[in-house]
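J.: Next up, some structures in structure tokens.
No lab work stands behind these numbers, since they all come straight from the coordinates. Computed from a predicted structure; not experimentally measured. Cβ atoms are built from the backbone, for glycine too; each structure is taken alone.
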Structure I
């Protein structure tokens, strides 16, 4: 049987939110519960056996484990519904760059090269980076404010090697407090003839993947014209 590891941060009302995004998810009116529908069905001969639940909620596109489409940082880039699914589902490698761990620390190309050599696998089109920053999820202020990220030359290193998607177990591919966001810009605004790179943020449990080479699924919802979507990362 195929082993599936869920790399997704659960979503719930009241979960930690990045400061730059709206506070979601939120359940809104129109929610249907088993208790309520059981009362509606009171006159049914099958009362007690029939009930339904249905929810309506508000959810930001860049909430929890999510995909940043190139449009997130490039008005000419692909929106979520236009992202090539072959770029976010396929052969992947995860690299342990946790030696760079620290508040607002930068993962450099040297870290990437060392991690790739230690992994003993070839680089794949989808590269997921284990920084260990996900350990701070229970401290939202630290997790979002002081997160580590990629240096500009590390982003260039990945782009020059044909990477199609970069994922991190942190809230951003750029470190907390970054104003110029060079990693995002390198990924979303490619040179002529090069494809844009998709970004996946807030991954968890990368270190539980038994081998460094694996098949990854990170498909977004087919939301038209938007910049981001929650995903179920597997």
Structure II
């Protein structure tokens, strides 16, 4: 219980998602052999964003995956999230996936991987769920503030999103899907230079500086 209180107090200092993931591996779940941790968030359009991670080789942190992409995965995490695996553990017993909830609805996941199969799964899961409750509340409050700020921007027209043309929306959708300028040019029938020019105009309209920020804002503002 003391560790949970210390964790909640630490969250008040607003650590990054990567730092939170690292704390699970290095501190809170270390006694049980945790070697990897990942925090994911579901957006209203069912896209999945990996907010932070520690120890995983995939390097999916800070990326956003559209619904049709992550739902097509066949790894342990996707199988558990989609209810295709019995319970919160994978078949090997070395990966635990806890739902993060907001107002009763699932809004993300805490994934913990262990060096070896866990013998006392029920006890470890109960401890992880206690941490997940605190993490859920923290993320809920954090993203509530972000959503309110985004809503205010839209009301004031500060994002410039209403100025986006249909061509720019198509390019923005491609950014969300992770397509390159060459792929977008071939798909939409534009030259690469045109795609680059429109991309810069999208950045200006959304007040962002790169493709990742543009994709993230497009999803948060439901432009796609």
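J.: Where does the value 1.7 come from, among I, II, when distance in nm of label points 7 Å out along Cα→Cβ at positions 119 and 207 is the thing being computed? Display every interim value, and only then the final one.
T.: Values: I: 1.7; II: 5.7.
Attributed to the structure labelled I.
J.: Compare relative contact order in percent (Cα under 8 Å, 6 or more apart) across structures I, II and report the one with the greatest value.
T.: Numbers: I: 28; II: 16.
Biggest value here belongs to I.
J.: Another question about this same structure. Identify which of structures I, II gives the largest calculated value of distance in nm of label points 7 Å out along Cα→Cβ at positions 23 and 167. Present the calculation step by step, with values, prior to reporting the outcome.
T.: Numbers: I: 3.0; II: 4.8.
The maximum falls on structure II.
J.: Follow-up question, since we're still on this one. Could you tell me which structure in I, II was used to calculate helix-only ellipticity at 222 nm (-39500 (n - 2.57) for each DSSP H run of 4 or more, over all residues; to 500) as -15000? Could the numbers behind the result be given before it?
T.: Working: I: -4500; II: -15000.
Clearly, the read-out refers to II.
J.: Computing mean count of other Cβ atoms within 10 Å over residues 31-38 gives 19.4 for which of I, II?
T.: Working: I: 12.6; II: 19.4.
Among I, II, the structure yielding 19.4 for mean count of other Cβ atoms within 10 Å over residues 31-38 is II.
J.: Determine which structure produced the value 69, 42, 36 for Cα extents along the principal axes in Å, calculated from the coordinates; the candidates are I, II.
T.: Details: I: 69, 42, 36; II: 58, 35, 27.
The structure behind it is I.
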